[in-house]
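Below you'll find a set of structures to go through.
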Structure P
Amino acid sequence: MRIGSARHFAPLYTWLLQFTALAQIELVAAAWWLNWFLYVVNTVLILRLLLLAQLTPTWSALGTALIVGHPVFVEFHSVAMTEPLFIALTLASVLVFLRAMQDNRVASVALVGAILGLAMLTRFAAAPLLPAFAILRLLAGGGGLTRRLVDCAVMTGACGAVFGSWLIASELTSGDSTGRSLELLGDTDLAYWIRTAGALSTMLLPSAAGPVIRLLFLAFASVVAVFIAVNYALAWLRLSSAQRARPHALVPIVFSLFSILYLLFLILSVMIQYRLTLTGRFLLPLYVFLALAVITPFGASRPDFARHRKLGIVLAGLAAVIGASNLVRTTVFTVATYESGQGYAHKIWSTSPVLASASKLPASAAIYSNAPDVIEFRLRRSAAYIPRRFNHLSGRDEASMPFAQQMDAMRRRLAEGDAYVVFIYGVDWRDYLVSENDLLNSVPLVEQETLADGRIYRSATRATEMQVLP
C-alpha cells in the first residue's frame, strides 16, 4: 500500500515507513510502532531540554507532562502523521546546537545543519529554524565574526546538501518539488484570522468553554508569554558572548526565536498557499515551542525570574488550567479512540456498506474514487483519484496534467472495460475533485449499486459486454 499520491509533500516520513516493507512489516503496524517510539523519544528530548535549563526534576517532569499530555500531541502520535518526526528532529537539532556552541567544532555545526535538512524533508515548516540558529550563532559563542560567519555558512551548506538534493531530484523527475510557487495565492480576510485565533485558542481550552472565554484566555496567556520572553531576552543580551552560549542560558532564547520565526512562516504560508487552513498539525509545533520558551526561563540559575513571585503564581495558574484541560480532553480522546478507533481505522469504515461492496469488485479491475486512500487503507488494494478540477495548493489547473487531460485519460481507461468509479460520501472535503454530477455528464458510466454511504459505477463498455453475454 502506498502513502498518498502527491509527490510534492516532504518525503522523509513516508520513506521511513516504506523502508519497513523491506523487513516485511505491514505498513499500518510500522506506522503505529514508529509513532509511539517517537512519542517516547520526544518525551525524553523535552525532559532533557528542561533539565538543561536547570529546572528541578519535579518542575521538569511537570513541564514535560504539560506538553506530551496535550490531546493534539497524543493524537498525532497515534496516527500516521509527520508531526512526531518533525518535532523529534527539531528538538534533536537544538540539543546538537547547544553542544556545538560549547565545543566550537565545525563538524558539530554541520551536524546541526544536516538534522535541520532532515527536518525540512519531514515538514517544509522547518525552514525558519535555520535562520534562528544562524542569528543565535552570530550573537553567542566563541570565535570572532569571521568564525561565526563560517559556522553559519557550514550549517546552511549542510542543510542545503540534505534538503536541496531532494529538491533538485524531485524537480527534475516530477517537475513538482515542493508543489508551491512564490506567489501570493492566499485569500484571507478578517473572518479567516478570527477562525484561526479560535483554532489556536482550542489548543489551550476545550471548545465547550465557549469562544469568548477561549479567546480571552488566549489573549491573557499570550501577554504573559510575551512578557516573559521579552524580559528574558533583555537579560540575556546583557550577558557576555560566552555566557550567552551556555546551555541553560541559551535554551529559552532558542525556543522564543523558534516561536517567532515559525509563526511568521505560518503567516507567510497562508499568504502563499491557496486556502491553507492552520489546523492542529500546524499549531502543535508552535504550542511545543511556546511552552518551552515560557517554562525554561525559570531555571535555578536565573534568580531574577525566581524573585518574581507574582509572575510565578500567574504562570503556575495558567499551567494548572491548561494541564487540567489537557488531562480531561486527552482522557476523552483516549476512551473514544479505544472504543471506536480514529481516522480511517474508525469503526464507521469497518461497517461501511460502500466499502463492503467495493471489496467484492474484481481484483483485476481499475478503481477510481474521491477517496482512494480509504480504499487502499481499508481494502488493501490500489485505487486512483478521479480527476482534479484544480490543484488544491494553488487553486489553478494542474500544469503537468491539466484537468482536460486527466478526463481524457480516465475515459480511455474506462473504454478498455473492467473499471469502476466509487464515490464515498463520508469524504466530502475534497472540492478540488470533479463532482459526481459533472463526472456523470462527461463520462459514460452506468450505475451499478447505490449504498447508504456511497455509490458505485462501472464503465459503459463493461455494461455493454455484460448485456451481450449469453
Structure Q
Amino acid sequence: MHYVSWLLLALPFTLLAKGAEDFETEMMRLDETFFQRSFNECDMNYLKQHISNDLVFYHDQSGQQTAELFLKNVEKNICSGSKLKPIRKRSPGSLKNFPLYKNGDLYGAIQHGEHAFYLKQNNEMTLTSTARFTHTWLLNNGSWKLSSALSYDHQSPDSDEKALLETMKKAGVTALGIGVLENGKMKSSNVLGTLNGSVPAPENTLFKVASLTKPIVTLVTLKLVHAGKLSLDESLSKYWVDPDIKDHDWGHLLTPRIILSHESGFDNWRRLSKSGKLTFNYEPGKGFGYSGEGFEYLRKALERKFDQPLEQLAKRYVFEPAGMHDTHFWWDGQVDESRYAHNFDENGDVYPLNKHYEANAAANLITTTRDYTLFMQYIFQQQQLMPELYALMVAKSRKLGKKQYFSLGWEILSGFKNGEYAVLHTGKDPGVNALALFFPKSKNGYVLLMNGDNSLPVMEQVLPRLYLGSELWNRR
C-alpha cells in the first residue's frame, strides 16, 4: 500500500490529465498531490512547476500575493526547516469540483473545499487553524497549473477549545460533536477533533449513536398514531408474534405504549437470558425493564402492518419533515465512510469497524451532529403539531427513583433550578457515547456525540458550558 501511495504522488499531472479517469477522481488526486508535495513535503521545484507565473493568491489574513511573493512566503513560513512543521489535511467530503469548458473542451476547473492546518513536532500533531479554499486550475498542454487561489474563513481554536482538544486526546476520544438548541431552535452544530487521530473531523462527521436510535423510532410511532394509522393501545399480536413467545398468554398484551415505556417484560437482548430466547420476566405493563428487544419487536410489527421497512417510515414521518438528510439505520450506499468517526476504547486503541446492513430499531443509527440536533428541534415542534402526544413524551409517567422518571421513550430528571426538568436519552456501545437532552420549560437542549469509551473527562469539561450542564454533571 505504501509503495502504491508514493507512486501515485510521483505521477506527473500530464499523465493524470491524459488518462481515462473521470473528472472527480482526477481533481481529488490533483488536490491531494499538490498539497502533499508542495506544502507537506516542501518540494519547491515541484511547486514552481505547478503554479502559473501570473498566479494571484488571496489570503484573509496576509493579503494579496503574486506568484513571486507566494513562493517566498512558502519558503519562509512553511518550509524554513523549523522543528515545527506546518501540515495541511483536507477535510473529508468537503471537496467540490466544477469543470470549465470552452467550445466543449475542458480548459480548467474550480475547486472549493475545507482544510485544517497542524504543527508537527516529533510525530505529534497540534491543530492550529481551519479554513476554506477556492482554487482555479488551468489545463495547458495536458498539465494542470494553479491560476488563482483564495484562502479564507481561517478559524483558530481558542484557549477553551485547545484545552478541550487536549482533554479529548488524553481520553482517547478523537471526535466530539456538539449541537445546541435555544428556545426550541437549533443555535449551533459543531464538530471538534479528528476522525481517527489524524484526519480532521468535518462538520458533517458521521457518528454511530447506539441507543439514540430509540427516540427516532419513538417519534415515528407517535407520528403514525397522530396520523390515525396506529393506536397506542392496540395489540401488536395482530401483526407480529415472535416465535419464542408464540405459545405464551402474555403475547397479546404487547402494545406500542407498553414497548415505548419499556414495560414489555423482555430482557434488553434475548442473548442475555438464561435460555438465550425471548422470554417475559413479568407481565407486560406491570414492571419496568429497559429493552432493545422491545423496540425490535415494535419494528417488526410496524413493518408488517404498513408493509414498509422502518427506513421508509422514518423518512416519511421524521427525516424529511425534520430536514435530516444524512441519517442512516445501516451502512447503505449513502453512508460516506470517509466521514465516519472511528471508535476507540478507553486505552485509545481503535475498534475494528463493524458495519451493519439491516435496520435495528434500538441501535446502530449513523448520523451527524447537525441532523440529530434538527431532530431535537423537530421534537419541540410537536408541541404544536401533536400536543397530546408531545405531552406523553415529556410526562413523568413511571417513577424510577428520586427525581428520576420514564415517559414514552425518554428518561426524565426533575429538580433542576427554575422549575426545569430534563428529558433525555443516552447511547452507549463500544467506542460510542452519545447524549440528547432537552428542557421542555425553556425549550433549550443539546446533543453530544463522541467516538470513544472514556467520555467522562470530556463531559466534565463540556457540560458546564451548556444550559444547566453543571447541575446535570453533579447528578451523574
Structure R
Amino acid sequence: MKPLTGSYIQVLQTLFLALLSFTLLLHTTFSYIPFTTVLRHILPTNFPLFLSCALCALLLLLLLYHLHTRPHPILLLNYSCYKPPPHRKCPMEVAESFVRRSAHFNPQTIEFMRNICLKSGLGDETYAPPFIFQDDNQPTLKCAIQEAQEGMFSSIDALLSKTLINPQRIDIVVVTCGSFSPSPSLSSLISNHYKLKPDVKTYNLSGMGCSSGILSIDMAARVLRNSRKVQYALVVITENITLNWYSGDSRPMLVTNCIFRVGCTAAIITNDPSRRRVAKMELVNWLRTHYGADDSSYRAAFQEEDDKGNTGVALTKDLIRVAGVNLREHIKIIAPRVLPLSQLVYYMYSVMVAATSHGKSKPVVPDFTKAFEHMCIHTGGKAVIEQVGRVLRLGEDVTEPARMSLNRFGNTSSSLVFYELAYFEAKKRVKRGDRMWMIGFGTGFKVGSLVWKWVRDSSQDCDNPWSDCIDRYPIKAW
C-alpha cells in the first residue's frame, strides 16, 4: 500500500469529524423513532450506536480502498536539454563549405539547398553532427554512435546531477530515436553506460518521427500509471542525422539536410506523490491520434530510395496540408477534455450549426488560449509553425517560443518541444498552477498532445540551453 501523505491524513481527519457528527445525529434520531423500539428487542440495546459505527467503519474502508487503488500522479521531476559545444555550430558558411567539399551535389542542387536554408527560419547558431567537421566528411556508423552518445550521455549526466537520482533507482528507460536503431539498442547503450539494475524495463522506439517525444512521455506515463509501486522512468528523446544525410538530388529529400540539427532531451518522470514538492509539472491529460489509414497522411513524410538508389526521407508538398487537416481532427478529441465550459458550449453550438447548414458554415476553432497559459508547438519548420498558427488562430506571442527555438536550435525533431519549455523557463514566464500544452506531429501520420500543470514556480536551471543568449530573444527577423 502507498504511504499516506499529509494531504491524505488531512482528508481522513476531516472525514472522521464528519462521520462523528453523523453518528451523533443518527443516535439522536434513532432514539426517538418508534420503529427502533422493535429492533431493540432483536438487536443489542445500543443498536443506533452500533449501526453508526458500522457505517463509519465501512466508509473508512471505502476511503482507504480509494486511496490505495486510485492512479498515481505522473510528475515531471526535471529535464535537461543537450547543448553541443560551440565548435559544433553550423552557420550558413560552414554548411555551404561542407556541401561543396562533399562533391555529391551539382551546382543546381547546392543552390536549391541554399535557398531552403535562407527561407527555413534557422539562425547561425544551430548545431551539426560530428561528421560535418571531420576531414573525410563521411557519415559512418562510428560517427552516428558518437552523435548519439554525446547527446544522450551529456543530457542524462546533467539530469542526474540536478535530481540527485541514483541510476540504480531508475525502473524504466524509454529511448526514442526516429531514424537510427543500432544493435544493441540505444536503451541498452544507456543501461551499459550507467550500470542500471538487472530488472530495469527498457523500451526503444524508432520510426515514430517528430512526434515521438510526446509519445515516449505518453508511454512512460501509462507504464507508471498502471504500476502499483513507486517508480522512476528515464525518458531520452533524440534524433540522429549522420546516417540519414541524403547525398542525392531529389528535392523533397534534400529538405531534411537543410532543417534538421543536433539536439537531445532527457527527462525523469515519477509516480511518487511525495516528490510533488520538488517536481516541475504534473501530467494531467494526454492524447495520441494516428491517421495512417489515409494514404496521403501515410506518405506525407516517407523514407525511400531515389531513382539512383540513395536513401532519404521525402517531405512532400502535401505535408503542410496533412498537418493542418489532422490537427483539426486531433483538436476535436482533445477540446472537450481541456476547454473551459464557456468555450466548449460555444464550440459545440458551432458544430451543431455546421451540421445543419448543409455545408454553408464550418465549426469555429475554439480559443485554446483560454485553456492554456503556455503552448509548446512542434517546430517542424517555418511553414509548420505558420500552419499551426492558422489552424488554431494563434497570435505571434503564442508561437514565439516555437519560432525562436527553430531559429536558435533548428529542427531537432522530437526533442524540440523541450527546448521550447526551457525558453519559457529562461524567460521566467511560468507560475504555479499554469497549464501548458505540448503538441507534436510525426510520420505515419501521428499527432500527440501532453497537458501539464505546473506544481511550482519555474526556475532557470544552470544547464538551461538558453542561459547565454536569452536576452537576445525574441528576435524580430523571421
Q: For the read-out mean count of other Cβ atoms within 10 Å over residues 375-382, a value of 20.5 was computed from one structure; give its label from P, Q, R.
A: Q
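Where is distance in nm of label points 7 Å out along Cα→Cβ at positions 79 and 223 largest, in which of P, Q, R?
Going through P, Q, R one by one, distance in nm of label points 7 Å out along Cα→Cβ at positions 79 and 223 peaks for structure Q.
From which structure (P, Q, R) was helix-only ellipticity at 222 nm (-39500 (n - 2.57) for each DSSP H run of 4 or more, over all residues; to 500) calculated, if the value obtained is -14500?
Considering all the candidates, the number was obtained from R.
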Q. Quick one: Rg and Dmax of the Cα atoms in Å, for residues 207-286 alone came out at 17.4, 56 when computed from one of P, Q, R, so which one is it?
A. R
**Q.** Given 104, 63, 42 for Cα extents along the principal axes in Å, calculated: source structure among P, Q, R
**A.** R
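All of the numbers you see were taken from the coordinates with simple rules; none came from a lab. Keep in mind it's a predicted model, so treat the numbers as computed, not measured. Cβ atoms are built from the backbone, for glycine too; each structure is taken alone.
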